[in-house]
Structure I
Amino acid sequence: MRELELDYQRNSSKLTKLGVAVCVVAAVLFALILIQYSQVSGESQMLEENVRQFESKAASHGDGLNVRRDPRSLAAEVKQANHVLKMLGMKWDSIFAAVAAAHGEGVALLSFAPEPEKRNVKISAEAKNFSIMLEYVKRLEDQPALDAVYLQSHNLQSDNPQKPVRFVITADWLDK
């Protein structure tokens with residue numbers, strides 16, 4: 001008979017695949033937002049400087065400010081600036097926290113694709129079996145930041161000896 005080893009002080013500080021994946025996704029999204037913010041900020045400063053120059057020229061010549069600009073390009077710039085402001089104002093931490101809180105043993109997060117304009121997220125994952133998959137969907141449904149959580153598709157990986165289940169979940173996320 002083999003000796004039984006009991007570990008009453010299990011160290012729970014080891015990294016999980018989901019935790020690392022969420023951190024990587026968050027870092028990439030943060031970097032993209034910072035890049036967009038710096039671009040819009042630079043354009044804004046440049047435009048403000050142009051306005052100051054035009055105002056000073058108009059004041060010295062005594063005539064009104066006459067700026068000739070293509071309305072379509074101006075509308076596109078305003079639309080881009082509004083999009084960046086909307087992205088910066090979103091509460092990204094709520095969606096990341098919800099997905100991290102729903103994580104459980106036997107589930108591996110494969111991809112995480114938020115669509116901020118539509119306020120939804122598409123999650124691809126793999127579970128050891130169907131019951132673990134269904135438990136994961138239930139845990140996502142219980143998250144207050146998520147709504148309309150649906151199992152979009154699932155597929156038993158019969159070519160793998162462990163026969164895991166790959167699945168895709170879609171959910172709407174609430175700005176809480």
Structure II
Amino acid sequence: MPGHGSLFYEKQRFNLKLAGAPLAVPPIAMLALTIWQVVLGHPWGKQPISNGNVIGWTIFLWIIFFRLLTVRLVTDVSETELIVTLRGLWRARRIPVKDIQSLELATFHPLRDYGGYGIRTTRTEKAYLASGDRGVRLTLDGGAKVLIGSQKPEELQAVLSRLRSSSKTAVDD
């Protein structure tokens with residue numbers, strides 16, 4: 001849900017084409033083990049864990065799997081700050097507009113350049129990526145770089161550029 005006074009708001013689902021199947025492997029394997037040991041009565045291994053523990057771990061892994069499916073990358077811009085967060089998993093990163101020195105549209109290859117989606121850190125920047133291959137690269141006071149992935153990068157850039165211009169004018173007055 002957009003924050004009060006949002007000038008730009010975007011909620012992105014994660015691209016699970018590559019990650020969905022590997023994320024599903026542990027809960028599916030535990031479900032198979034649960035069926036094998038609890039339902040069919042074949043203890044697994046030389047010292048099998050109890051049926052209660054097998055069931056408990058299976059439920060736990062399915063809860064984690066479904067929780068990961070609901071995580072969203074949320075970008076929210078107000079008059080004074082840019083807030084980016086992995087809603088449901090991570091705390092928000094708040095970037096004051098006054099700390100943005102420059103910004104530019106960026107095209108990238110998520111897997112090659114950052115190792116995939118999520119919050120990614122390289123030697124030169126921190127990236128917040130959920131889907132697609134476009135975003136806005138910010139250079140902050142002190143030289144830190146932050147890449148915000150977006151399905152609407154031109155709109156995000158325009159809002160941030162306008163806010164930067166008005167904040168610089170307000171400081172100069």
Structure III
Amino acid sequence: MLIVNSSYKDPLTREMLVKAFRTCLPDTKPEPIFICIGSQRHILDCLGPLCGTMLQDSLPDMLIYGTLDHPIHARNLIKEMQIIRQRHPGRMEIAIDASVGEEEEIGSLQLRQGSLLPGKALAKNLPAVGDYSLTGIVDIRHSGRSRASENTRGLVHVYHMAKIIRAAVEDWYRLRSYDN
């Protein structure tokens with residue numbers, strides 16, 4: 001179920017995400033885990049690890065997995081998810097990843113109830129991750145096996161989407177701490 005679908009350029013996107021997090025994520029302990037998926041090797045796929053790094057820097061006490069230094073990607077996802085779920089059984093998971101869509105959707109942030117399928121755009125067969133998923137559309141969907149286009153503004157979109165996600169999670173976390 002789609003909860004938020006808004007461009008990172010919309011000044012209300014951050015507020016919409018904070019409100020959605022406050023509604024969807026319980027205020028009780030234990031806190032949810034943020035699982036940031038992607039690779040630092042490909043600019044358009046670094047949204048997750050960039051968010052993870054930004055969140056880890058600003059909220060060091062929060063459970064964040066997947067950073068630029070320690071990414072969670074197609075080659076290590078299954079093993080990393082086994083470790084995460086063994087360490088934190090039953091914790092709510094919020095998965096963050098880059099996605100593809102239509103040209104007019106590039107720059108959209110989409111928060112959904114339900115998991116995401118990492119690597120789907122590249123026809124990878126990976127397990128679903130997350131109770132909630134937050135994706136940023138970074139490129140256009142190609143027919144057949146997807147591959148990155150010549151999207152020269154990709155890093156700009158990825159960076160600004162990561163900043164909005166970080167700010168929204170920070171706001172939610174601080175409001176949550178204040179409420180308790």
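Assuming 21, 45, 27, 7, 0 is P(r) over Cα pairs in 10 Å bins from 0, in percent, for residues 82-129 alone as calculated from a single structure, say which of I, II, III it is. Among I, II, III, the structure yielding 21, 45, 27, 7, 0 for P(r) over Cα pairs in 10 Å bins from 0, in percent, for residues 82-129 alone is III.
For the structures shown (I, II, III), distance in nm of label points 7 Å out along Cα→Cβ at positions 50 and 154 is largest in II. Supply the structure label, taken from I, II, III, corresponding to semi-axes √(5λ) of the Cα gyration tensor in Å with the calculated value 44, 16, 13. Structure of origin is II. One of I, II, III was used to compute P(r) over Cα pairs in 10 Å bins from 0, in percent, for residues 34-113 alone, and the result was 18, 48, 29, 5, 0. Which label is that? The read-out was computed on structure III.
None of the figures in this text is laboratory data; all of them are computed from the coordinates on show. Computed from a predicted structure; not experimentally measured. Cβ atoms are built from the backbone, for glycine too; each structure is taken alone.
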